[in-house]
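What follows are several structures.
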Structure I
Amino acid sequence: MKKMILIILAITAALMSSCAEETKQTNAPAEDIKKENAFVDASGTVKSKNIKNIIIDFPSSVEKVNVEEGQRVKKEDVLITLDFTDYNFQVIQIEQELKVSQMELQSLQDKVNKMGGDNPDIQKLQNDLKYAEELYASAQEEFDAQQKLYNSGYIPKQQLDEQKKGLDSKRKNMEDIKYAMDKIQHNKQEEAEKVKIQKEKLASLEYNLKSLREKLNRNYIIQNNIISELQNGLVYEIGYKSGDIISTDKKLLSIMDLDGLFIDVNIAEEFIKDVKPGAKVIIHPVADSSKVYNGEVYKIADMATRENGQTFVRAEITIENNDGFLLPNFNVDVEIKR
């Protein structure tokens, strides 16, 4: 009887243990589901918010490249040393053209001034014209009187013709003086137009020289060196090597700000309703799953994009505790709190 009781107790204990295990196994998925419902999972890439493309838009060449692809740099580190020989030659050339143009303009202006009201030739012609007009008026009166005498038969036609020749001569002399004055005025207008054109040429040269000089007034150019403006930067896409002539349509290099990193993620459209700006985020880098970073959703795109047959909405996430391990283009998995 005692043995029977022990057997029953053993069977009961085994059944209770089995039930407890089943209960534990039943509760485990429930906890996982609860955790899954609390977060939206997504994958993303580490990117930099601040990227500077260094452009050189004046004639120069590369003397020395002082950095390598992917190198970290700090503020005022020398990245590339340039040769400004071609640039300096162009500046000197424009300066010389400017001096010649200024001399030409002064010469034209002096010539125009001499053609003005104080011009002795103009004054002489004005006096000559006044005298010629007086002579012509007097000759006209004389001719009119002679015409009346001829009409009355007091003088012969030969005498009238001689008077007419004198009148015509004085008219021609007056017209010649007017023509000479008109010619001087026309020449003055032509010279004034030349002055206008020369001033425009001068203004263009001055503008070109000013623009060329201002091309050096950039924060990343010190003397003939290209320097970093970023305290914690990363150099990439170096487009030249020593000795290369720089093209104005090709950038010198790029620098990204490592202090301005963020996570760029694509969220499946069926979950975007659960993601809000300000939502807390847990970040797991693929490069080291043991590391965990915190972040926050700070921007959600206003439109969706379609990739590989699926529709996503882009979002940007801050990195609050980056210890320097996360680098641009690292892949990460994120859990966004609903």
Structure II
Amino acid sequence: MVADVSKSILTHTGHQVCCAYSGEQAVDLAMETCYDLAIIDAMLPGMSGIETFEIIKQICPHTQGILLSGALNVNMIMMAMEKGFSKVLAKPLQIAALTKMVQATLIETELREKNKVLQKQMLQMRSLFEQYLSPEVTSILMNQQNTLSKTTGGVQEITILFADIRNFTLLIQHLPLTEAQTFLTNYFDMVADIIASWHGTLDKFIGDAALALFGAPEPLTSPNLAAVSAALEIQKGFEVLRNQWALKSDFFMEIGLGIGISRGPIYLGNVGSRRRLDYTVIGADVNIAQRLASETTAGQILITDSVYSDVADKCTIQEEKTRSLRGLEKTVQIYSIIP
């Protein structure tokens, strides 16, 4: 009786409805078709309504449920919710209440499914972004409520690491470009993994060079030590990689890796035009780190005073002569890290 009345009411309001007169029949229907919604009486011949819906949910996890009962109590409501029912409705049935509850449940289901699709799209977008940007920068950009051009930037103390392959121009003159690309991919994978392991942020790859930040956007207690530790690991990793590739070509023994590290006030944020933006860093110490990397011999790590003070007692360091770096008015006191 209840099933027939419900079918009549809901069919009249535009829904497609199938009826079952026992728990077993309802399960059989669910085996054939996964329905959007099951309206189940608590008192059914054979299995109870709650037992029936528990089995239906195992067959069709996305099916929503409304439990009907003439003897609703707190325990029954709690058990119904535990078994996956979305709502409960007291009997005797009121036409307005039933149609309103069905409509609300179906709307919630639709919104839930749309939300799942959006979450999947967001994960796909994040995955795509992270192929071009660091996870930290991706999070900043995706969490912005405004347009990307309004993403907040600012000046803060940041440690900059710049790693540059020495004599790479010589190498690519004697190596197929596809092999050079494969070598760089291996090298950059290694660099990215090590920087991430020390909680640094990979800002960008520039040709055969890599620029990384320590202390922002992710705060670090000891950014200078993290940068130096990462640099030492990168040098070791590069030596292993170079020796592996040297088995293919002797020209790999002609290249080496130089790393420069400096720290100072850096602008971190969006730089560019309305048509093209780059979330990156600007500052004298960015240029200093780059210049230091270009001044190194193969396998060398050079640091400035601003880095030395924090790592002097943590690793072996050799003081170098002050140098005049291209584009800088003052000479720079530098030190080399001894592996």
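With respect to distance in nm of label points 7 Å out along Cα→Cβ at positions 104 and 280, the largest value across structures I, II is given by I. Ranked by distance in nm of label points 7 Å out along Cα→Cβ at positions 72 and 240, structures I, II are led by II, which has the greatest value.
Which structure, out of I, II, was mean count of other Cβ atoms within 10 Å over residues 272-279 calculated from, if the result is 11.4?
Values: I: 13.9; II: 11.4.
Derived from the structure labelled II.
Given a computed value of 31 for relative contact order in percent (Cα under 8 Å, 6 or more apart), which structure among I, II does it belong to? Don't jump to the answer; show the numbers that get you there.
Numbers: I: 31; II: 12.
This value belongs to structure I.
Each of structures I, II was scored by distance in nm of label points 7 Å out along Cα→Cβ at positions 120 and 320; the highest score is held by I.
Of the structures labelled I, II, one was used to calculate helix-only ellipticity at 222 nm (-39500 (n - 2.57) for each DSSP H run of 4 or more, over all residues; to 500), giving -17000. Name it.
Details: I: -17000; II: -14500.
Attributed to the structure labelled I.
When FRET efficiency 1/(1 + (r/R0)^6) of positions 160 and 304 (r between Cβ atoms, R0 = 35 Å, to 0.05) is calculated for each of structures I, II, structure II gives the greatest result.
Can you spot which of I, II the value 1.9 was calculated from, given it is distance in nm of label points 7 Å out along Cα→Cβ at positions 200 and 264? Only structure II yields this read-out. Supply the structure label, taken from I, II, corresponding to Cα extents along the principal axes in Å with the calculated value 190, 51, 30. The read-out comes from structure I.
Laboratory data are not the source of any read-out in this text; all were calculated from the coordinates shown. Since this is a predicted model, take the numbers as computed values, not measurements. Cβ atoms are built from the backbone, for glycine too; each structure is taken alone.
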